[in-house]
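What follows are several structures.
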Structure P
Amino acid sequence: MDLKKSLLAEFLGTFILVFAGTGAMVVDSMTDGAITHLGIALIFGLVVMVMVYTLGHISGAHINPAVTVGFAVAGEFPAKRIAPYIVAQCLGAIAASFVLLGLLGNHASMGATLPIEVEGQRLTFQCLVLEGVLTFILMFVILNVAVNAPDKRTVVGIIIGSIIAVESGFAGPICGASMNPARSLGPVLASGNFTDFWIYIVGPICGSIGAVAAWRYIRLAKRKPGRNQQRGPRNRTQQKGQSQGRQQWKKKPKNQPS
């Protein structure tokens, strides 16, 4: 896989994700809720689905530093490419946010992910945990449908896009449902609103790594029954071969001259 082409794909993929997703948030703010929250969640899910089918064969369509780290920890991505991929993703997100800023101005903090405030208290810790759980679910789904699952190739984009839309739909109003450090970085730099930005780095990375551990455990659990089933027939075949060998050995003396 050509690294330059992969990096360009990651840059463009993340640019399109942030441009469409956070752009929907900006437009929704400008039009007094014309798109609606569910519409925004659907747009995020759809754009990820499209990018998976468009760029998956070129770069893997990570378009998310947490996903890149997760694949690397799982042993499905070379460690030497982690930094270049993350840089490309972050640059794509930043470019998209500044293009939106130049076109539409600063509205809704440019789609920045911000913890909700309840009775004047910002739910920072709760949103940190929620981001971790959301990314855990996302990465767990990705690993199970994208790694060694040829039967799911035709629907992998639909599945990944769907889980993003679902998670954005119910958790977006609370924490923003970022699950993606690059997606949060672009709007933060364009709007200048760095409120609790750190949780959108720590939460997704920790959640992604946790998903790898769960995926490995389940994958090993699936393999064990298969191995036991394979051993049975092998042993029976060996026993059958040994019994036939004994019979042939017993018959040999009859053919010998007296």
Structure Q
Amino acid sequence: MSARIAAGVSSSVYRLSQGRVAKIFHPAVSEEMIAREFAAATLAAEAGLPVARPLERRDMPKGRAILFPEVVGPTLMRDMRLRPLRSGSRLRDMARLHRRINACAAPELRSLRQVLRTDILFGPVAGAVQDAALDLLDRLPEGDRLLHGDFHIRNVLLSPAGLVAIDWSKAARGTATPDLLRTEMLLRFGEGPQDGLTNFARDWAARRYVASYSHMAGEELELVPQWRAVVALAWLRARARIRQKAFTRYLDRALAEAGLPPLS
């Protein structure tokens, strides 16, 4: 095993021989999460999506791992930083891939509505806001589309053959709208730099992405204000405090547009 080539919150990636990599999960990661990544990435590959298809599960000296074929190329985030004038085109390509993902059926995966319910129940918001949000969530459609759950510019690689979606550990089934809104929030408020210029670029990228995806989806997107409110509330359970004031304004507006009580 050679040096580590990537690292994230839940795992690190090491290059192996024969064009393979090992994604080694940190000890705190559950077996369920590892199994979900293997199953969802396999499902995506079988649907013809551009992903690294899992090769095998393996216990390695550094920990539990999934072996993948190596995808050579930078993350979309790195490419956009190096070539900012291409950002609009890259975001359109990413939205097009996202639409392909959401067009696939995934009835065997966990329910996104149940994931959101759990996050709202165990998150920091209680009382009338929590009760109203859960009531709203119960009235939203279930859906059976494939949702990536963490589709952002660090989880898309730019290979010589085109974009490749990686990191399927948060995948679920549901309707497309909340998956789009999750990406919007990650673009605006996910981990990363938060200086003034970067924040301007983040907000621009989020608007551009939503516009591109919405144009492709047409009338398939539904109940956007309602989904935005429950997805934002659920994210409070584990969200890093990035751009906190801007996110609070975003959440307050989302709650009002969905007809939910304010936080305070």
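Bear in mind these aren't lab numbers, they're just calculated from the coordinates by the rules spelled out. Computed from a predicted model, the values in this text were never measured in an experiment. Cβ atoms are built from the backbone, for glycine too; each structure is taken alone.
With distance in nm of label points 7 Å out along Cα→Cβ at positions 84 and 116 coming out at 4.2, pick the structure among P, Q it was computed from.
Numbers: P: 4.2; Q: 3.5.
Source structure: P.
Assign the value 0.05, calculated as FRET efficiency 1/(1 + (r/R0)^6) of positions 20 and 132 (r between Cβ atoms, R0 = 30 Å, to 0.05), to the correct structure from P, Q.
Checking each candidate, the match is Q.
Out of P, Q, which structure matches 14.0 when mean projected area of the Cα convex hull in nm² is calculated? Don't skip to the end; give the middle numbers.
Working: P: 19.3; Q: 14.0.
Comparing all candidates, it corresponds to Q.
Here helix-only ellipticity at 222 nm (-39500 (n - 2.57) for each DSSP H run of 4 or more, over all residues; to 500) has been calculated and equals -26500, so which of P, Q was it run on? Provide the component values of the computation, followed by the final result.
Values: P: -26500; Q: -15000.
Structure P accounts for this read-out.
On mean count of other Cβ atoms within 10 Å over residues 156-163, which of the structures labelled P, Q is highest?
Max of mean count of other Cβ atoms within 10 Å over residues 156-163: P.
Taking relative contact order in percent (Cα under 8 Å, 6 or more apart) as the criterion, which structure among P, Q has the greatest value? Write down the numbers at each step before the final one.
On the way: P: 27; Q: 19.
Comparing P, Q, the top value of relative contact order in percent (Cα under 8 Å, 6 or more apart) belongs to P.
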